[in-house]
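These are the structures in question, set out in turn.
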Structure 1
Amino acid sequence: MEFSPSVYEHAARVINKNPWEVSRSPQLLAQGNIEAFRLYKHRPVVVGIDIYNLEAEAYGAPVDRPSGNGIPAISRHSYSTLEELLELKPLNPKKDGRIPMVIQAAKRVAGQCPDADVRIPLGGPFSIAANLMGFEALLCQVMARPNMVTETLLHLVTGQVRFAQEVVDNGLDIAFFESAATPPLLSPAQFRDVELPALKEIMEKTGAVVGHPVPCIIGGNTAPILEAMLETGTGYVCCPAETDQRVFMEKIRSHPDVMVRINMDPRPMTAGNLQAVREEVDRVLALAENRKKVCLGTGCLPYETDPEIVIKTREYILSKTT
């Protein structure tokens, strides 16, 4: 079975750097992901540290340097109304924020790791809007003006399609993330009514750009919204550790052509408890049953995770599935 840990900020750990300095350097960002692939042979290789900050920063949201090995975070929401977001010009991926730097780093990874499936993280419109306005302000608008929220999300799709085209023009692929829209932040009904129209549009348009259905990675409690996610036509979904994974896997049974990444609980890996890791792997393998299109993931791999534990996890998975 394929092992798909979500490396992100952990790429800084494997080269003994902090996430901030790696997130700001194309050389270090490439080096960290090259070393992580050498160690873990994971698929895909998503080149990014603070993956949900990228577009919001390109639209003007400030990202502050954290202390120690903390993850960079947006320090101030630059906008307070939907009207302001509707006035935003679509981002220019050739020059805005760190987008050109991340693409440059990903090209280095692809050049030095020809066997890797190298991808650029692409945020969903709800996640971008939440970073630009703040969750509380956006959720208040979902309650008060749901139709205008949908209009705003559709407006943000244009910049993301441009972003996807720039990625493809540089010989790379994308990984799509939209975890801000997951329950309980949005109810299942709100997800369908407010988010799904924009989600369908961005999945369709970016899929046309890259030439294949785009993976739809949404973390959190996704079992209640799985049917809506599948309406986008995606061929790849994540079964997060935070949801009822048995319910999720039962629902996906009728879609055998969709690849499912079942995430382990990352806490045993972070704690360095190899016996608990093995038990968690066994639990996830039991959930997979005999499904052909399935892989095993970790969720976001914390920075502090010992690389040796990740290597031993991969070895155990291979010993059980080959």
Structure 2
Amino acid sequence: MAQQANHPLPGGHQLEEYTIDRQLSLGGFSIVYLARDPEGKQVAIKEYLPNSLALRAKGDIRPIISEAHLGAFRYGMKCFFEEGRALARLSHPNVIRVLNFFRANETVYMVMEYEQGRTLQEFIHKHQGRVSERFIRGVFTRMLNGLREVHAHKLLHLDLKPSNIYLRADNSPVLIDFGAARQTLTTDQPMLKPMYTPGFASPEHYGERNNLGPWSDIYSVGASMYACLAATAPQAADDRLNKDVLTPAMVRWEGLFSDRLLEIIDWCLNLNHLYRPQSVFALQKALIADAHPPLPRPAGNWLGRVVDKFRSPSK
């Protein structure tokens, strides 16, 4: 089935005990609504509705699924439901809180806390590359606290990018949209066609999925930090595997940010997953250490400075 735009449920529609206000976002895998619970509190409701498998016309409530796509739709629905069950066990200030999940209208829904704020992507777009190192370290160090919790529960995010990092009014980050977290670290069942965002997806997303692990989310963290500086996504990993033309952070922003931050970004973006941080804890430890601004110095040879760094015992 060719992909199409599915129509959202109308405002005022009653969904179990929740009342739909309006659509918040529409993606290839789901629709997210702003809704109210019986006490009038605002919540976000995510509806499983992959537009490659199901079609819902304007005015309809239930999707139309062809016989050929029914098996894949039901398998994805089961994974979405299990994802809701797993995320409901998480309670962390840097991970979106799942309040409820249920079946209705021949699909499934996930009810989450509604957070006021903006995405990191919106912040990057507004500031266009004028993002401070202090901001980057602060946001990503706290976001990694949430990602550690996710990994501790044997889950992967697998769609980590600036638009899935939500910033509250105080800039504290919240991981949202676990739409790709349908595979646990111990699951070997077949999956739907993988969904990922070019530039932020790791090389493992495109190849042998048995290689997916915490290091895959860590690649996406590095890509998101790179995007904070560049105001755009880095070169896609599959393109890099064919011809890597991505300018290393250590070269592109030499002297503008601390060497340590730029080294960490390049470390996370290594195409070989074995040469990236293998855990969120290892990445956090590096990000917290040596958090100092760059010292003014004349431009020099990047490779020579890297060699000097490893020669010097003080480093």
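One of 1, 2 was used to compute relative contact order in percent (Cα under 8 Å, 6 or more apart), and the result was 12. Which label is that?
It was calculated from structure 2.
Given that P(r) over Cα pairs in 10 Å bins from 0, in percent, derived from a single structure, equals 6, 25, 32, 22, 10, 4, 1, which label among 1, 2 identifies that structure?
2
I have 4.7 for distance in nm of label points 7 Å out along Cα→Cβ at positions 79 and 279, calculated from one of the structures 1, 2. Which structure is it?
This figure was derived from 1.
Name the one structure among 1, 2 that helix-only ellipticity at 222 nm (-39500 (n - 2.57) for each DSSP H run of 4 or more, over all residues; to 500) of -10500 was derived from. Please list the in-between numbers first.
Values: 1: -14000; 2: -10500.
It was calculated from structure 2.
Since every read-out is calculated from the coordinates, none of them should be taken as a lab result. Only a predicted model underlies this, so the values are computations on that prediction, with no experimental measurement involved. Cβ atoms are built from the backbone, for glycine too; each structure is taken alone.
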